[in-house]
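Down below are the structures I want you to see.
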Structure P
Amino acid sequence: MKMKTNKGAAKRLRVTGSGKVKRKGAYARHLLRHRSTKQKRALRRNFIVNSANMIQVGRLLPNG
């Protein structure tokens, strides 16, 4: 039986050419008024999923 991709994870994660997984940072959606400009600027960039979480991500994105 084929494994299905978790569509919620597929919309939030992207696999790079080297096999790493990119994600966006949290705390960047709303209530930005009280956050510093430095913090908001740092949240614009993408992050790489930690190696400790790659097993879970592999289950969510079996074809990734």
Structure Q
Amino acid sequence: MKKITEKELGAYNELLTQEKAAIDKFNYYAQNCKDPELKKLCKEAAERHQEHFNTIFAQIQ
């Protein structure tokens, strides 16, 4: 694998931070939502962002 530069590492870090924030927000919304359909959508969104996070993280390992 090609060595990652400091600039690239910073960009990856920013992406991971944004994905983690989205995961946390959607999990919070899902836990506090009364509407079952909206709760389901929030859980699905959290799962998608978790997949994005995992994919990005795998790129820097």
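Taken together, the values in this text are just the output of simple stated rules run on the coordinates, not laboratory data. All of these numbers come straight from a predicted model, not from anything done at the bench. Cβ atoms are built from the backbone, for glycine too; each structure is taken alone.
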Starting from the value 14.2: which structure in P, Q was mean count of other Cβ atoms within 10 Å over residues 12-19 calculated from? Q
Distance in nm of label points 7 Å out along Cα→Cβ at positions 4 and 52 computed as 3.1: which structure among P, Q? P
helix-only ellipticity at 222 nm (-39500 (n - 2.57) for each DSSP H run of 4 or more, over all residues; to 500), calculated, reads -7500; among P, Q the input was structure P
